[in-house]
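Next up, some structures in structure tokens.
We did not get these values from a lab; they are worked out from the coordinates using the rules stated. The structure presented is a predicted model; accordingly, all values stated were derived computationally and were not measured. Cβ atoms are built from the backbone, for glycine too; each structure is taken alone.
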Structure I
Amino acid sequence: MPELSQTKIKHIQRLYVKQIPLTQIAERLYCSYSAVYNYTRLLERFKSLSDYKNYLAKKKGFESDYDYRKYRDRKKQKKRLYKRLSEMLRAEFEQREESYSWLAYRVGVSHTAVYLYVHGKSLPSQSVFRRMCSVLHWRYRTIDDLLAA
């Protein structure tokens, strides 16, 4: 649900009580129709916005909105890891002028696996990451150390 200021939400609800059509409310307040819908009709079905968010989280298979947000935050952090490793590997290949197969052979994985790491599609296991660090002379102990760097 789009995040709106409390002032705008109250304004939407005041106009809705006056039975102004949702499209007109959206136009007047310069926000999307879906935002107006979410803060009016949708909230008629739920006691509060948090009830609605919990409902959505349960539809996605989570116990609560809190659990869903924790999951989403972990996923974002993982994306940052993927991107960071990708950037570092690209720089290494550019500097060394070596192929994916070279690193794959030295680390003991397929060149497809290296391709996935370089393009931010996958992360290596801890053991593969340690071997990669050794081959590339990186000073990391774990994949999580990449974010701290």
Structure II
Amino acid sequence: MIVYLDAPDISERIKEIVFRLELDHVRADRIACYRSKGSSAKGTIARCHALPKIMQKALQCQPLYIIEVISEEFDKMSEDEQTRTLVHELLHIPHAFGGGFKHHDFVNEEMVERFYKKFMIEKEKEQKDIDFKDKLKDVFKK
């Protein structure tokens, strides 16, 4: 039986990715993140689920996306591969952020790699900035 657990760690990583990649159309506050255990899906690492417009209307709610990571696969991956996977799932979310979904004819390895590289460059820039600020603090302590 499949079990779904809240994944606040994944939610934080999603927020970081959205921020660093400037995915302004993605409302991170409207993305729920779950870690599933016991899935029988073969070869699936993660999934992006969208709440269709008709369901939004019936439930009288705003658009919502769910990112599910399959614990048995995702958790054993390196941090870099996990980040690529999360980038991949975020790229399924269209610019309208209305409940639609971009399929694999749009989201492909080349696109994921391009966004992943940009993410890493932004992360490295920030780390260099932090290192520089730390060095400045040390200089002024003396």
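When distance in nm of label points 7 Å out along Cα→Cβ at positions 60 and 124 is computed for each of I, II, which one produces 5.2?
II
Taking relative contact order in percent (Cα under 8 Å, 6 or more apart) for each of I, II, which is largest?
Ranking I, II on relative contact order in percent (Cα under 8 Å, 6 or more apart), first place is II.
Upon calculation of semi-axes √(5λ) of the Cα gyration tensor in Å from the atomic coordinates, which of the structures I, II produces 31, 18, 16?
The read-out was computed on structure II.
Where does the value -16000 come from, among I, II, when helix-only ellipticity at 222 nm (-39500 (n - 2.57) for each DSSP H run of 4 or more, over all residues; to 500) is the thing being computed?
Of the options listed, only II reproduces it.
Can you spot which of I, II the value 3.8 was calculated from, given it is distance in nm of label points 7 Å out along Cα→Cβ at positions 76 and 100?
Comparing all candidates, it corresponds to II.
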